[in-house]
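Undergrad: Below you'll find the structures, each written out as structure tokens.
Derivation of every value follows stated rules applied to the coordinates shown; laboratory data play no part. All of these numbers come straight from a predicted model, not from anything done at the bench. Cβ atoms are built from the backbone, for glycine too; each structure is taken alone.
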Structure 1
Amino acid sequence: MSESIKDLVIIGGGPAGLSASIYAARALLDSVTLEQEAVGGQVILTSEVDNYPGIPHTDGFSLTDAMKKQAQDLGATIVMDNVKGISHNDATGIFTVVASSATYRARALIVAGGATPRHIGFEGESTFAGHGVSYCATCDGMFYRNKQVFVIGGGNSAAEEALFLAKLASKVTMVVRKDHLRAQASVAKQVAESDKVNIRYLTSVVRVEGDGLLESITFRNNETGEETTETYDKGSFGVFVFAGRVPATGLLEGLAELDGHGYVVTNERMETSTPGLFAAGDVRQKSLRQIVTAVSDGAIAATSVAAYLGQPVEG
């Protein structure tokens, strides 16, 4: 890759990055999108997507593959490369992105690396991810209508998601490793008052097992160390893990303002605290992390870049 200065480098090839690629191509920006693992991001592991407007029944791979093809048809360049470092020259305003295979220089940068759910590490967690183990109630709750679900975690997110799932599932059991909830008092009160949510305190999940779909779950009593296994009909229950998320912002320290959880702070134009540096998708501080909000962020970010660079913005 030539080290000539590009208009824009987009880091991340998930929905936010692909959307930014599409809008950057439409604005005739000289841009490149870098993705280190698989174009489409984590979404490609989602076997069912039924909440993306206009496409009621699809899967994560098909949806993002269509986004990728659309971007490339418009002239976008997508490169598989692992970003190692980012720097900014305050005097020239140029960003330097050092990747495994090349060094890229650009007048603007969109960071859309996403955020990964924090795994707890129980046996079978990775094996059944997307097939009984989930990290997003809004995304997957509908698939557990009238089924039993276990929610792992005792913080605000876990409690709020348990309440959401209670509207769909037949029974919700929160699995909390401590002897109390860490959720805010108002949220904990709602959990206590729900007739569909119960809590197992001082309990951890040891393993989940099944043939393709979940059939059993094993718990450990954190006081006694005793383990018990519960068996269910295949596919009749699900496990939702809410142990927080880890945003891909390690390379942005000192370049952009981050909140207490490591998410990038932006304004509504996706601008960060550094001129020319934008963020989009799950890497941002925001209230809802969904495919539809990620593509919205990407569109806004690329349009904002075009305006920042003085390019005409197509409606």
Structure 2
Amino acid sequence: MIDFTVKIYVAGHQGMVGSAIVRELRRQGYMNIITRTHRELDLTNQLAVKNFFELEKPDQVYLAAAKVGGIHANNTYPAEFIYQNLMIQCHVIHEAFMANVNKLLFLGSSCIYPKVTSYPMKEEALLTGILEPTNEPYAIAKIAGIKMCESYNRQYGVDYRSVMPTNLYGVADNYHLENSHVIPALIRRFHEAKENNFPQVIIWGSGNSMREFLNVDDMASASIYVMNLNKSIHNQNTYPMQSHINVGSGLDVTIKHLAETIASTVGYSGEIIYDHSKPDGTKRKLMDSSLLNSLGWRVKVDLIEGLRITYQDFLQNIETIRK
């Protein structure tokens, strides 16, 4: 029986994933959700995090706070990506434990898996090969978060779980010209190209790399589903040193197909040029989400519908995005 009165702290509630989790929690009927902005609580400050947990004493924690970005951002700010993510994770997980929080869900990333592996990527592929160099610092931090949860479970008997989302997109995405992921970056570029009647849009790479995408509202649904799995069912399907669960759509598309679909969604009819001198990143990233599917969760939002919803959100917030 789900208790909708439990006190839930969502770390990173202003981000795309965290805000989706808050929306979904409220939609499902949870009444006691607490949040803090970065200005109110700096998660890289251990004393501040300690004081917060001592004051609020939440029953559950969704750890969605993270420094994120695309290839350019990861290449440009590797020190910030590893430092900030490690600090956020260490402080929130440890201080949650110190405040007797028994249930916590850590959100990782598909980049934890090796650059060269078999597809679709199963949970057991973790730590079996070399990581993609362009986002290795971020991936190392996320792997550390998974292992921290597992270690606290093993030593202290708490119930800290991890979910590994594929590439996410959707409402409240980051549309920064340099630091955004591929879908929001392309939405903005195609929209501005349409506005300005640009005859061409140039895209990094060959367009042949394949990526899997999941709408963030589906990710929020999956996160709450995994958090609420009966402990015995969760433990029967995972292992003490491999407790994370993949969350994906089960389908991947080429960047070329994605670009053409976004151009169509936006209404851009110009030419799309691929700059082969720029990096493609990993050639393919498709995750095996059969474990989560076997536990009863399914995707609801397909890519075409998800892109339509995302573009509408972009249009509604365009003035804020351009500031």
Structure 3
Amino acid sequence: MMSYLEKGIYVAGHRGMVGSAIVRKLRARGYNNLVTRTREQVDLTSQAQVRAFFEAEKIDLVYLAAAKVGGIHANSAYPAEFIYENLMIETNVIHEAWRAGVPKLLFLGSSCIYPKLAHQPMREDALLTGKLEPTNEPYAVAKIAGIKLCESYNRQHGVDYRSVMPTNLYGPGDNYHPENSHVIPALIRRFHEAKINGDSMVSIWGSGTPRREFLYVDDMADASVHVMEIDRSAFDAYTDSMQSHINVGVGRDISIREVAEMIREVVGYGGKIDFDATKPDGAPRKLLDVTRITTLGVKPCITLKEGLARAYSDYRELHETAEKKAIVRQSTR
């Protein structure tokens, strides 16, 4: 009989921040039969390509970490792309995994699935109880659909497709785009560039008062693998057929102003911070109730300050590598 460690595991989105962390965690735990594909090899928005992939490979477990993600600016600027691409990815992977006989799958969602004014901290049963935050509603709707896809295939076909809803993630492999990234990578880049350029001030979108919860990506990967390893009977004891997702977070939040001050300190920037209150804040607060995941034995290990230092180190390594490549290109012209 094939051991659990020998089963074929497909990590969709393995080059992204979350997917790469899951790959690191799986390898550290002795899982060697990992299957990965780049977007160039398999376009997950194409049903035909996803079907061909599952027909060609022997897959027993799927971690669905592939997604189109971004911050407030990206979600506001590209709402059609966010809802379309995420719906296509999750629909194709979940359906074709079932069609190919894959018995177990983990879908990774987002805390933005909950109503903008949900009671804090947000419990799993807050889903679909109110209006979503307008700036990321298309993305949230797609993630809600992913949860319901898993629930529906479980109910009709008896498979074991689970969903975890992480809070705001950050860490190695993050997207540091100046406009389309999430708050922590965006601020890391802005403060670093301001320090290098000698700028006296950094401007930040919003009032700085909204509160957010931040989870280091390797802690999220640990939670994901842990949830997948739990026996189905034990897992089902904390879910029901119409509310199968589980929150993953740290159980405490911090204001955007406070996290900006922390990042400024980590980066070593000595200038001022200006909060532009004419720009959108997003939801006033997003704190997850983590009672279920804690009861299942999962607790984060990396503090925010330690995680920010690691994230900044990752950014500097990427930045310095890009600079070196640019110098090489210049010298070969």
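Undergrad: Identify the structure, out of 1, 2, 3, from whose coordinates distance in nm of label points 7 Å out along Cα→Cβ at positions 90 and 154 was calculated to give 1.4. Walk me through the numbers before you get to the answer.
TA: Values: 1: 4.6; 2: 1.9; 3: 1.4.
Computing distance in nm of label points 7 Å out along Cα→Cβ at positions 90 and 154 on every structure in 1, 2, 3 gives 1.4 only for 3.
Undergrad: Now a separate question. Percent of Cα pairs over 33 Å apart was computed and gave 33; which structure, 1, 2, 3, did it come from? Kindly include the intermediate steps, with their values, before the conclusion.
TA: Details: 1: 33; 2: 23; 3: 26.
This figure was derived from 1.
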